[in-house]
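Visitor: Below you'll find the structures, each written out as structure tokens.
All of the numbers you see were taken from the coordinates with simple rules; none came from a lab. Small disclaimer: the values here were computed from a predicted structure and weren't measured. Cβ atoms are built from the backbone, for glycine too; each structure is taken alone.
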Structure I
Amino acid sequence: MNEALIGLGSNLGDRPAHLRAGCLGMLQNGINILSASSLYESNPVGYVSSNPFLNAVVHVSTGLNAAALMTILQTIELQAGRQKTNQYSDRPLDIDILFMGKECINLEGLSIPHPRAHLRGFVLVPAVEIAPDWQHPLLGKTLRELLHGLNVDNEGIRFFSASNWLHNV
């Protein structure tokens, strides 16, 4: 079994419901959720929008390899109404593989660890909540260390709700 940290985000529609649907889609595809962070609200990063994001990170185990996992996650996004574009935009559901064990993968359309995970507070804040000692395989630092060295003030990260948001999934 492979363990991974998966990031989820939503800034359109019923954001908590979209995140729950993303997790339900994972469960329905044999991806086991070991733990889930609380929900955090943040400003969009990389583009301007008046729609704040809800973000969470889940720790999962799966028998899938990285490419198969990514295919399933992309299918779940599309089922939620995600429109693929070449630029950042508002979306009902965004799901990213942040880390998969200690793997380093660089294929077309798939980079693990996520190439910007260590630069984003909206990823690191929830990830540190559930996996503070997870080590970034390229940088050799724990997620806690990476968050400590990051200025996240411009992201406007704020607590939204406790980790029981998945209780009905």
Structure II
Amino acid sequence: MAATFSVRLADFANTVDAAAMVMLLDAYARDPAGGGEGLSAYARQNLVRELAARPQAFSVLAFDGDAPVGLVNCIEGFSTFKCRPLVNVHDVAVLASHRGRGVAEQMLRVAEQEALQRGAVKMTLEVLSGNRPALRLYERMGYAGYQLDPAMGTAQFMQKWL
């Protein structure tokens, strides 16, 4: 049975939530799955303020008692084919000490409820192919590779730094 944690939408104006968000995202960034390098001083100082300035952004926090243990950052986008919002799950971070205990699933369920409240038609996310535990979780929750026509293959996530 999975442990029960308190999971809720983050309040960007709350100093406890803001500190938790920065700590958790920095821990994730330092993890090999997050690139192995902590957040820059600029990101640590400005992350929450910049998210708060974007009404399309929301975050979910998980706590074990008073200790923050998980974070999901989401950014609302738009599906032109459906002419409705979509929500991209940009970060899923759970402290190593709490992985495998259902924290990410609980946070993603709260994010899904918020996406539904916003009228979203779908949720998207990216995951490294070697992150087997995350892939299993996402598949169990109903996420699947994106394709329109099997003959054209599945979509690939790409990036270009500016």
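Visitor: If you rank structures I, II by mean count of other Cβ atoms within 10 Å over residues 33-40, which sits at the top with the largest value?
Guide: I
Visitor: Here's another thing I want to ask about it. Here helix-only ellipticity at 222 nm (-39500 (n - 2.57) for each DSSP H run of 4 or more, over all residues; to 500) has been calculated and equals -8000, so which of I, II was it run on?
Guide: That value comes from structure I.
Visitor: Using P(r) over Cα pairs in 10 Å bins from 0, in percent as the calculated read-out, with 10, 42, 40, 8, 0 as its value, let me know the right label among I, II. Walk me through the intermediate numbers first.
Guide: Numbers: I: 10, 42, 40, 8, 0; II: 10, 38, 38, 13, 1, 0.
Checking each candidate, the match is I.
Visitor: Still on this structure, I have one more. For relative contact order in percent (Cα under 8 Å, 6 or more apart), the calculated result is 32, so let me know which of I, II that is.
Guide: Source structure for this number: I.
Visitor: Work out which structure the value 2.6 belongs to, where distance in nm of label points 7 Å out along Cα→Cβ at positions 73 and 129 was derived from one of I, II.
Guide: II
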